[in-house]
Every structure is written in C-alpha cells, then in structure tokens.
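Structures follow.
Computed from the coordinates by the stated procedures, all read-outs in this text should not be read as laboratory data. Fair warning: this is a prediction, and the values are worked out from it, not measured in the lab. Cβ atoms are built from the backbone, for glycine too; each structure is taken alone.
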Structure P
Amino acid sequence: MQIGIVGKPNVGKSTFFGAATMAPVEIANYPFTTITANKGVGYVRSPCPCRELGVVCNPHNSGCTGGVRMIPVELLDVAGLVPDAWEGKGLGNRFLDDLRQADALINVIDVSGSTDIEGVPGKPGDHDPTEDVVFLRREVDLWMREIIKNGFAKISRQAKMQGSRPEAILQERLAGLMVTESQIKEALRTVPLADDPTLWDDETLLQLCSRIREVSKPMITAMNKADLAPAGNTEKVASMGGRAVATMAETELALKKAAASGIVSYTPGDSSFRISEGVSLNEGQRKALDYMAEKMSTCGGTGVQRCLETAAFEMLDLIAVYPVEDENRYTDHFGRVLPDAFLVPRGSTARDLAYRVHTDLGEKFIRAVNAKTKRTVGADYVLQDGDVIRIVANK
C-alpha cells in the first residue's frame, strides 16, 4: 500500500514527507528541490489487541505505546507538478510516472497563497490556493486520458468488431496505473459511454478519467502553511468538496526533532506538546515553541498525522490485522507476542491475509484460526479490524 505526496513545487511537500517519515530529504525555498522521488515510511495509529488480550506485545514491524500500535505505511514524495505537466512541462513525465503505484494521494497545497501556480515564492495572499486544487486534479485527469488515447483508434476499431465491454477496453489501457476493472465499472455508473468505442470523444473521456481518478486514486488536500493563511483561505479550500485538512508540516517536523532531543514531550497526532522538565531554553526557542503551541491550539494540532490516517482508514478503508503462529500465546516463530500489524482493505479474507504474509501460505492455505475466539475459520472468512489470525497451511 503506497500513499503519494503530491503538489506543485515549493509548497512544503518535502517538509510534509520529512515530518511524516523523519527521512532525510533536501528542503529548500525554490522550485524543483525534489528531482527524484523520495520513499519513506510513515505510521498510522490503531488500537493494539495487547490490552484486550491482557498480554505484553513485542512489536516487530511497528511500535506500541500505551496500547496504541503505530503501523507502517509507505509514502512517496514526488517531483513538483506545474501546469501542463501532462504534456511533459517541468518534470511532468517523471512526476506522473512516479504516481503509477500510488493507491491514494495527499495533495499538499500552500493555503497561505504565498507561492504562485509555478511554485515561485511570494507573499501570503498573493495567490488563490483553490487554483492549486483544481489544476492538480485536472493534470492527473488529462494524464489518464492521454494514456487511454495512446493507440486508442486501432484498439477501439478492434473492440467494436469484437463487441468488447467498455470496462475491459479501459482496464487494458490503465492497468499500468493499478486501476482495476471494478473501479472502472464504478466510474461508468456516473459517466456512461456509448457502446461503440469509436464514438468516445475527448471531453467524455476526460469526464470519465476524473471519476476513475476519484475511485482509483482518492485524494485528500493537505492545506499546508495553515498558520500563515489569511482569514478565510482554509474555509474556501475546504468548501470545494473532497477531504481537506489544515496542516503545519514545519511545526510537525520541528516538534519531532525537539522530542528526539528531549526538549519536548510530543506524540504525533496530539493537539499539544509539553516542554520537558529541567530543559533550559533561550529566548528564540521559547518564542518558537510558544508560537507553535498557539497555532496548534487554533488548528487542533499540526494535521500531518490526521492526513495520513484519513488516507489510510477513510479513503482506502484499511483495517489492521495481526498474523501469528500460536493462537494461544499470540506469538510468531520467534516467540514474539503480536509481532506484526498488517493493513489490509476492509473486506479482505483469511486467504488474502495468507498471501499477504507469504505467497506460499496463500497457495497452500488449509484453514485459519481466529485467535481471539479460538474458532477455526475458512478461506473466505472476512477479516475484522483488530483480528489476530493464525494461518494453517500445507508444508
């Protein structure tokens, strides 16, 4: 599962990525700082079964603090997008190719309006941030349409002769973007196409691509630099429809660094922080922390963690499950208790989990055991959030 961090240059994408992952990335106040995609791991919060089961867990692929499991998600910070990227302008081709594997997108915008449409810095209020939301959605839509149109004339004639279904034709063109036939069917419910594919015009295809993008690569707007935004900017962007969260990526990054240095006590996602006892601060540090505390109080936190969790749990509708080898002690082969937490789409089955753990487990699947209830379940058992599952397979 991969979440793409997207947006025009110089809006704080790399700062957002760094704040979410604490991965070292180049951050500067000029366009196209990011040239190649940065990959990293962020974490989303979910209740750990350890308290419900009365055990002390030994996390392996994640962390657990106070009964809250921090589960990893892969994040991708790509090169900034400028208008007409779908035609190759700027780093458009590279940007869009990097998005092929993304399951969801976080569109980072400068809600303060201090960078123009090309990403050139200015003053807060100089630019209308709603334009950034509109243009990025359109760029992705046009990119999808061009992929469909590439060699489409020949394909459409063949499809007309063979009587191929529209979703089958489109899925063949968009398979490289990880778009499924079921997602295309969902889009076709609201944008019907003529049975004859040779009659599909550019405008109809663009409308369809807009809907396919919404279904296959859902997007949330991170209204970054919210602490600098003129009055009314965040409300105006939020009223455009779709999900939007006010964020302060610089504050999140600064707090994580301060927490790592022992200056403050801060848990990602909290709406406040506490200065550690006995810490000596100079005047500049004190003012900076007071400023961050005031703005976090206004915005309800930095918004970075909320963006990640909205993408994972609401947009992608993921749930957390815990595979184990011993359903009585909840351990793996090494005796670790509740070692791994996996995020899987809601509706996934026990067999799906087996394949996720290892291909051999999926292919040799016999049955599964729900470790909480001790009941044996079949391959088609639908996983529930927080399930602890033992997979039984042929050796």
Structure Q
Amino acid sequence: MKWVFAIIYLLIFTGDIAAVRRIGRSSAGRWKAISWAVLAAITDLLPLVAITVSAAAADNTPAIMRIAMWLFTAYTITVLPRGVFYLFAIISQKRPFIATGCLAALFVAGYLIYGLIVGRKQIVVNETTICSDMLPASFDGFRIVHFSDLHVGTLLSTLDETKAIVDTINSLDADLVVFSGDLVTVRYSELDDGIMSMLARISARCGVVSSIGNHDTGLYVKDTVALPKEENRRRLIRRERELGWIVLDDSTMYLRHGNDSISLSGISFPDEFYEFRHLTEVPEYDISHVYDSVPSDMFNITISHIPQMWRRITSLGYGDLTLAGHVHAMQTKIRFGKRVYSPAELIYEQWSGAYESNGSTLYINDGTGYVGLYMRLGAPPEITVLTLKSCKKEPKRSK
C-alpha cells in the first residue's frame, strides 16, 4: 500500500517543481513562482511532518494519531486538486484547458471536503441473500447483521458516530450480529466507559459475535514495556466479553434453531501476518484447529478479519459463508455506471462485497470507521444484512 502513496506523492511533487519553473520564466512571474513554491512546499511537507511526529513520539497515543491523521487529511485536500490541475496543464497551456483544469481541481477539492464532512459518517445498509443447499431448513430466513472496522480511537465524533451505528444495527431486526475485527485502532483503552455503554446496547436474538483484527492485537503499540501486546489483546477481549459479546478467538461455537444447528467459527489475526496484511497472498498458516470436531456436513460461518484467508478456509471444507473486513475499500470508490473502481483493486484480489466460489460465499464489509484519513469517498460506512436461504446451488465441495 505504501508504494501507491509514494508514487502519488512523487508525481505531484514533480508537478510542483515544473509549475514553479514555468511560472518563474519571466521576471514578472518571479514573485508568483516564489509564492507558489512556498505554498507547495508547506503542503508537500505535511505527510513528512506527520511521519516525523509519529516516529518521534514515545507511543502512538490517541492525540498523536489524531495529529497525524489531520496532517494527512490536510495534505490530501490541498494537494490532490493541484495534481488534477497539473494533468490539464500538461495537455495544453491554452486558456480552455487551464480553465477546465481549475474547475476540475475545485470539484475534486469539494468532493474531498464532502468526504470529510459527510461521507465519513453517512451510513449505508446493504442487503444480500446467501443461498446454500447446506443450510438447514430451520435457518431459512435467518438474518445476520454484519459490521466491521469500527476503529473507535480515530473516530472524530466518537460517541455520536458510534450511536448512529448502534441505532442502525438495532433497527434491522437481527437474529445475529457479527463484528469482524478492528474494534480499536491501537490499544484496548480506546474502549472507555462511554463507548462501552454505547456498544453494550447492540442487541440481537442470538447475540453478538466478534473476531480479532490486526488493530486489536496490540501490534501498533510502541511502548510495549508499559503495555505488552499480549496484555493489550487480553484486556481487549475481556472488555468485549464485558459487553456481552462472544469473542471467537480461533474457536467455534454452535447456533441451534429447532432440531437444526449451524457452526460459527472465528479466526484471529496472527502476529506473523503483520508484514503481509496488505498483500494479495498471506503465508501458509495452520487454522485446522479452529474446526476441530466440527461436523463435516454442517453449515459453517467463519469470521476472518482479513479476506485473504478465504481460500484457505474453503480448502479445509468450511466457510459456506465467510465474513471479513479489513480493506475498507481503501475508503475510496469511484462509480462509472454499474462498474465500481477503487485503489484497493491494485492490492487485493477480493476487496468489497460478495464473492462466490464452489458453493461458498465471501462477504467483505467496507467497515464503519476510518484510519489514515478523516474521510470516506464513495465508500460510506457499511452495515450489511445477510439473509440466509436454503436453496439448491451448484454441487457442494466435499469436506
């Protein structure tokens, strides 16, 4: 993921240099060139300041996270529109192209500001039906409400945004609520009393089930003397259980309706995957113990924070439905007709929504919070309603 941002940064920086040189060719443009260079330098330095502040801090506290995110957000709003203008200026220096470039830059700036003010908190509810011939009749019509990636530590209006999410979930008549990881951004203490009280309001007939994401593990805590990652993980799980949530930490539980049962498994993010979390493929990792004694002919739902585990889950014969998060669609989607584009496509094979293969379904929720930038652009906070249906599909793979 870092190389995508590095390329964008270098392209715009190169455009700044070219613009300054062009403006300064005449003596009359000298002061304009100096002014442009100063403004460009200030904005171009914002990411470097954010990185320096984060690196120099003894620990990545909520205050440090907010400073860094505001700097990256300010950089995006001030620099990307300039980059769009440069594209038009490269094509031609004629007045119509320059005027069009200015309008395009203003549009992009407005869209980014919209993503900051509105897009980051404009919740959407997506509904989909999951058909499977493995599903027992008693679970036909079973409603799962799925949300992910709340990242409470980096929400701008923490209580208000969490309340909106909780109220939306509670309005959806859920049989089961599933949260697929990244409840916090860095540390367990982001779950303060106010957030705990708010999240404890989530209700469903069969309860709330969750898994552990990469941000929940303590891997982002710098001062591991004060808070070892294992202790952060332990305290986070304890707080989730205090909410009344069932944490599936590399384990399986069973749901029963009438005379029928289905299995529900949760795969926790392993520390070994940290360097690979934003790659298409992750290393080999044995998850067979998660399914110990799970009947081979039973419908299985698996919660895996990272979608890259899907192939491995289905190769073991499980995951009739796999629920994941992690990607956020990189908080950016651009729609052209029925086609949706996202920078996430450059990194992930599966990155948003539903995917099917050999009778199994993967659903990737776009998340409800945000990291890196205080904005969502065409990829609003998502809550998903998945209705299970017992129906004939292609022949089921053997387990």
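Below are the figures for this structure:
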read-out: Entry that produces 14.8, 45 once Rg and Dmax of the Cα atoms in Å, for residues 254-293 alone is calculated, selected from P, Q; value: Q
read-out: At a computed 157 (volume of the Cα convex hull per residue in Å³, for residues 150-341 alone), which of P, Q; value: Q
read-out: Source structure (of P, Q) for P(r) over Cα pairs in 20 Å bins from 0, in percent, computed value 25, 50, 24, 1; value: P
read-out: Read-out FRET efficiency 1/(1 + (r/R0)^6) of positions 14 and 118 (r between Cβ atoms, R0 = 25 Å, to 0.05), computed value 0.90, structure in P, Q; value: P
read-out: Structure with the greatest value (metric FRET efficiency 1/(1 + (r/R0)^6) of positions 310 and 334 (r between Cβ atoms, R0 = 25 Å, to 0.05), set P, Q); value: Q
read-out: Test item: relative contact order in percent (Cα under 8 Å, 6 or more apart) calculated as 16, pick one of P, Q; value: P
read-out: Comparison of P, Q by mean count of other Cβ atoms within 10 Å over residues 38-45 - largest value held by; value: P
read-out: Which of P, Q leads on FRET efficiency 1/(1 + (r/R0)^6) of positions 126 and 382 (r between Cβ atoms, R0 = 25 Å, to 0.05), largest value; value: Q
